[in-house]
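Down below are the structures I want you to see.
What follows is calculated from the coordinates using simple rules that are stated; it is not laboratory data. In this text, all values refer to a predicted model and were calculated from it rather than measured experimentally. Cβ atoms are built from the backbone, for glycine too; each structure is taken alone.
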Structure 1
Amino acid sequence: MRENLMVLVEDEQEDCHLTQLALKKSGVACELDVVHDGAELLDYLFRSGPYADRDAAREPCVVLLDLKTPRLNGLQCLQVLQRTRGNDRKLLPPIVVLSSSDRDEDMFEAYRLGANGYVCKPVDFEEFIELIGRTARFWVDVNRPPPRLSPVS
């Protein structure tokens, strides 16, 4: 069964709040789990550490990954995930970079490391709400990922 669950990787509390507000205003029916850096995302996805008891049947349909997080940043996290999943895209949910960086180098590196999308956060609040709504609608309502053969273990 497909879950309408998104995971946001964001260390800035204000950006977490704005994303939650934007999703609510967008009307997209989904849940949002929040983790605060790449290391915590790895624990979440692989159900280890504080997420060891996370329900394996409840998998996210997309991960929204900020590039600039402490401990393990977004690009480092993508590097680990690329080594873990290789070319098998069925092992993990799609990962969309959600970043304030519009640098070509960051975009190129994110895609090279396996990101499925790259979205630049606008500064304007109304534009941000619209962008999060469009992004959520695509990944939750429109996109159909390959079926998962088994949960990540």
Structure 2
Amino acid sequence: MKIQLVLQNYALLSALIAWSVAQLIKLPLYYVQTKRWNWALLISVGGMPSSHSALVTATAIGVGLYSGFNSPVFALAMAVAMVVIYDATGIRRQAGIHAQTINLLVEELLQGHIAPEKQLREVLGHTPLEALGGVILGVIIPVLLWFVWK
């Protein structure tokens, strides 16, 4: 059965577990900061650790452990990981900063009895520390899984 082949894909399982763990870690970290639970964090972007960074790093490390760190497929996985992490900390982060500024301008313009417009999402990208947290998680998960796998 083909689903069994997917479930036997070490690199994919590493990636999915790292992504899931990153999303789950966001809940208690947010609670410690705010003393409130925010279950929407399970499916949202942004925050510590970066699930994007964890996913692509775990994929690359998983591919390297399975296929070899000198394989062309590892090189491809690393290149994709580098682009995703750069995008998460650069372009998407800047879009979030722009959204903060626009929301502030709209709030200042609409002080009064005018119904407020829907605010833009401000948490789109990651700080370098959030991305680093995801990268570290993305290295740890496939290495631990490798010992269980073998």
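Could you tell me which structure in 1, 2 was used to calculate helix-only ellipticity at 222 nm (-39500 (n - 2.57) for each DSSP H run of 4 or more, over all residues; to 500) as -24000? Going label by label, the one that fits is 2. Hey, FRET efficiency 1/(1 + (r/R0)^6) of positions 33 and 81 (r between Cβ atoms, R0 = 30 Å, to 0.05) derived from one of 1, 2 reads 0.60; which structure? It traces back to 2. In terms of relative contact order in percent (Cα under 8 Å, 6 or more apart), the structure with the greatest value among 1, 2 is 2. Consider the structures 1, 2: one of them gives -0.34, -0.74 for log10 I(q)/I(0) by the Debye sum over Cα atoms at q = 0.14, 0.23 Å⁻¹, for residues 17-64 alone as calculated from the coordinates. Say which. The structure behind it is 2.
Using percent of Cα pairs over 28 Å apart as the calculated read-out, with 32 as its value, let me know the right label among 1, 2. Considering all the candidates, the number was obtained from 2.
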